[in-house]
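Read through the structures below before going on.
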Structure 1
C-alpha cells in the first residue's frame, strides 16, 4: 500500500447514510499504485500489474463515471509517495522495479492544466510506501520502505527492503527538502495510513516490512509542539498493514489491508474510522471487494474512492475494481 494525500473536508453529518457503490472498472488491473484526487478527478499513478511495473497514469472522472489516460510518469515506480497541493500532483519517491525492489528518490510534479510532468529535487532519503500528510504547502513523509541506510536497527539486516523511521518534508514553494533527525518514528513503519488534521500528523496502523509484523498502533505528532515528539493514541480495532486511508472532516477512514489469517485470501474487508478530536474508533460497513495495495482512498467531496488493489496477499492478483464509499 502506498501512501497519498488525505484531504480534510467538512465533517460527516450522518455516517450511517454512507454506502458502497460499484463504478466503472480500471482500464488495466494494478496494485501498489498511488491514488490522489485533483478536483473531481481521481488519479491512479504507476504501480504493479502481473508482477510487472507500469508508468501509466489512469484518470477516473467522477462526474461521468469514465476513465482517460494522462501522460505517463517519467520513471515507472510502485509504492510511490503522492500528494496534491494547489491543484498539482506530486510524486515524491517510491520503489523501482528495474533491479529488484530498489528505493528511488526521483520526484515529479504534474500540472493538469498543461498535461506535463516536471522533474523536482530528489528525495534525500529515498523510500516508498511512506505515510503522507500536507499542511501549508509542505508535504510530510513519515516512515516507508528503503534499501538505503539509516534503517530501523531492530529489523534483520538481510531483508531486501527495510522499514524507515525517518520524517522528511518537501517544500513545494522552494523545491527543497528537510530531514528531521530528532523526529524519528519510535519504530520503522510502512504500508500505513495517515493524515494531518488540525496540525497533528497521524500515522495509523501499517507494518514493519512484512504482514507478519502488522501494527494497530496510532502515532501522532503535533506540529505546534515539536519537542513532544511522537505519542501514541487509541489503537485501531484491527491489526493490519497494506491499508488505504482517506480523510473526511476530522475522521480518518482505514480500508482493507493484508495479513488476515482468518481467510484464505489473507485480505481484510474491515473499515475502521478514527475520530481525531475524540481519539475514538468506530467500525463501518465492510468493503464489498476486500483489497490491499490500493494506495489511498482518494476523496472528492464527502466520497472516498478505492481504485484497484490486490485481492489476495502479495502481488499476484491485481484487480480493476473501482468502488466508492460515500453518501447514498
Structure 2
C-alpha cells in the first residue's frame, strides 16, 4: 500500500484514546493494536472487513433461522393444542346435543300428560270409569318417559363405567338362545317368519347380561320394522378369529344417507314411524356402546324396500 495510506491510518489510530480499536478507511474496516517497544511504539494494522461480513451474515442467518423456528414452534404447539382440545370440544358438543335432544323428547309426553290432566280437571264431576280414556293416555306417556329416562341413565352409566367392567367367560350360544325364547311369542304374535342358526358352545369373555341386551335390541328392532308377514333371520357363527352375530329382517330398509348416523343417540330415520313403535332412537346407541365395551364392532347394511342386516363382531 502507499505510504500516504499508512500515514492516514497512523493518524486515525493516534486519534483514538485506546490502544486497541477499529476504524473505517476508504471503505475498509481496520483493526489496530499499539505496542510499546524499546525504541518507542509500533502499530499493527489488520484488515477485518471479511471477518465482519461473515459475522454480519451469520447474525442475519441465525436471526432468520430463529424466526422460522419460532414460527414452527408456534404452529406446532397450536396444532397439538388444537388436537388435544378437539376431543374435549367434541365431547362437550355431544353432551350439549344430548341434553337438547333429551329435553326435546321429554316435551311431547309432558305436553300430552298436561293436556289430559287439564281435561280431567275440567270434568272433575265425572266418574273415574268415564275418564279412563284420559287416564290411559297419561299412563301411556308416563311409561314412555320411564323408558326414556331408563335408557338415558343406562347410557350415562355405560359412559362412566368404561374400563371398569369385569368380564368373565360365558357361553354366548346359550345367551343368544335365551333371548330368542323370550322374543318368540312377540314374533309369533306379529305373524312373522323367524329362523335362526346358532353354532353351539361358542364362548365369549364379557358381560352376558349386556350381550343379551344387544341381542334383544337387535331382535326388537327387527320385529318393529319387518314388513307384515315378513321374515327375520338370526345367525351366530365363528368366523376366522371372531364371533359374528347377524340379524336380518325384510322390510322397507334404510336409505343410504341414514346409515352413517343410525347408531347416533336420538337418531331416527322416520320420527313418525319411530313414535308409532314407541322408539326414541336410543336402542342402537346402547347396543353400539355395549359392543364397543367388549372391543367389538357393530355395522349395518341395507337394501331399500328389501332387507336390513346388522352385524356384530365380537371376540
> distance in nm of label points 7 Å out along Cα→Cβ at positions 20 and 140 was computed and gave 10.3; which structure, 1, 2, did it come from?
Replying inline: 2
>> I have 11 for relative contact order in percent (Cα under 8 Å, 6 or more apart), calculated from one of the structures 1, 2. Which structure is it?
In response: 2
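Quick one: volume of the Cα convex hull per residue in Å³, for residues 76-179 alone came out at 88 when computed from one of 1, 2, so which one is it?
This value belongs to structure 1.
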> If helix-only ellipticity at 222 nm (-39500 (n - 2.57) for each DSSP H run of 4 or more, over all residues; to 500) is computed to be 0, which of 1, 2 is the source?
Replying inline: 1
> Thinking of 1, 2, which structure, once mean count of other Cβ atoms within 10 Å over residues 132-139 is computed, gives back 20.0?
Replying inline: 1
> Comparing structures 1, 2 by mean projected area of the Cα convex hull in nm², which one has the largest value?
Replying inline: 2
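No lab work stands behind these numbers, since they all come straight from the coordinates. Because the structure is predicted, anything quoted here is derived from the model rather than measured. Cβ atoms are built from the backbone, for glycine too; each structure is taken alone.
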